[in-house]
Structure I
Amino acid sequence: MAMLTLELCGQRYNKAAHNRALLAKLPGRNRSSVEFKHQNISAVLRDIGQPWIIGYKPMGNRQAALALHIVDWLEQHGELQQLIARHADQPPATPGVLDWQHFITPAPTPDTRSVQESPAPYQLQRPFLAVDYSAREARNAALGLAGEQLVLSYEQQRLERAGHDLLAAKVEHIAKTRGDGAGFDILSFNTDSRERFIEVKTTTLAAETPFYLSRNELLFSQAHASQYHLFRVFNLKQQPRAFVRSGALDASCQLEAVGWRGW
């Protein structure tokens, strides 16, 4: 949590030195086991809507005792919740020069399982915490707009590099020109002039960070699955990258129902 606090504040820290200090207190453990435990902590934080250290990719095969301890710690440290809230609400600041050649990266792979750790015997219930980071980021309109503008520029440059300047000029920022109800954010094109419907989800954190979607976005993706593309923009403040999942959102992503409409 000390390292996470420093990361959210934009301050440097030394993971290797922290690992060595822990090993001195943990006879019988090696460096890899400590790294894996940090990744277990990331998985718990992800599952309860909290940010985690980008360098520790979530590994979900963790013990229930660890999850319960993390939840208890968070509930007793409101100052970290306040910091998380401020971080999620911050206006975005992207690097001045972007590496468009490597902007699109492969989608993250599912977390692997460890033979040394027994899995949690039950699903940890989401605790009552003041901040759901993913939900808070989703309400950050400036953050969403910054990600959409990055993808808009990328699509225009992709078509220009392929020699299709006329198509590049027709790429439209639908969320800005027509509003949020269309079910997608950007209208772009393939090089054969077929339309591409692009939805952009943006985070300042890692590629594995969960995102929120609307019922309208899901239905539109199902109705236009062959033309629909989700661009997940991540690591926005440091080195923006994106991965793409194509097709209906319920086929290309793992979805969890977190809200209902009643009457």
Structure II
Amino acid sequence: MSAARRPLKSLGQNFLVDGNVIDRIIQAADILPDQPVLEIGPGRGALTKHLAGRAGRLVLIEYDHALAAFHRDQHQDNERVTVIDADVLKVDLDALLSESPQKWNVVANLPYNISTEVLFRLYGVHSRLARMTLMLQKEVGDRLAAPPDCSAYGVTTVLLGLWFDIRRVFVVPPGCFHPSPKVDSVVLNFIPRTAVRAEVGDEGVFRSVVKSAFSMRRKTLANCLKSAEFAKTVDCEQLLESCAIDGRRRGETLSLEEFALLSCRVTELLRTAQP
């Protein structure tokens, strides 16, 4: 099988073809000797051939069956390379990454159509990661670095910001891909923090608070929180009053610290309500 076959639009395939960009991504990944590396969506292998020569172990997750077979053939003599022919959204990442006692370096040119879902999956295994170098649609990257009270600020901004320091490395123009997308991309470094940016109580509660706050962007915070599961137990008006947060505000105006304050209070109230 040849890796040169036509990209599949249905899978959001835009293959990286610019050698200078490839070199810069590998440099940004800063792979340490013997470090395990996970590449999501290796495509034709523009990054893979460089990663295979540096990683202590390299795991490739490729949804395209033909490309997975291509990589299996290309690396059949390298016992350090494992190819997983699967949808990354259905792979048990925690079980996979737990196979190594070392923390993983993740490198990926993420398909635009699943990038946000993949980010949430990676957020869920942050404790097993040493570093991530991800290429995303620039609009998604801008969202991750957005300040409160702007249209780009959202769920991913708050959740990823809790456990990662995020830095823009460089912007990648459409001409660096085949086929060329209609928008710019951006390469970001995600460095997991050793401690949360703000104490949130229960992280499951924190996710629920954040997601409900952004569930209806035109609605007030008080109305949005009422859609959360915890609202069956917690009086949201009293919750906001106890945290000195005006319920007439909208979710996108809250800082991460304010979300953390709400989460801690909800966690406390739910524990108190338990029989």
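Here helix-only ellipticity at 222 nm (-39500 (n - 2.57) for each DSSP H run of 4 or more, over all residues; to 500) was derived from just one of the structures I, II, and that gives -10000; the source is II. Which structure, out of I, II, was distance in nm of label points 7 Å out along Cα→Cβ at positions 103 and 239 derived from, given a value of 3.1? So the calculation was done on II. The value 22, 40, 29, 9, 0 for P(r) over Cα pairs in 10 Å bins from 0, in percent, for residues 143-198 alone was derived from one model only; which of I, II is it? So the calculation was done on II.
Laboratory data are not the source of any read-out in this text; all were calculated from the coordinates shown. Because the structure is predicted, anything quoted here is derived from the model rather than measured. Cβ atoms are built from the backbone, for glycine too; each structure is taken alone.
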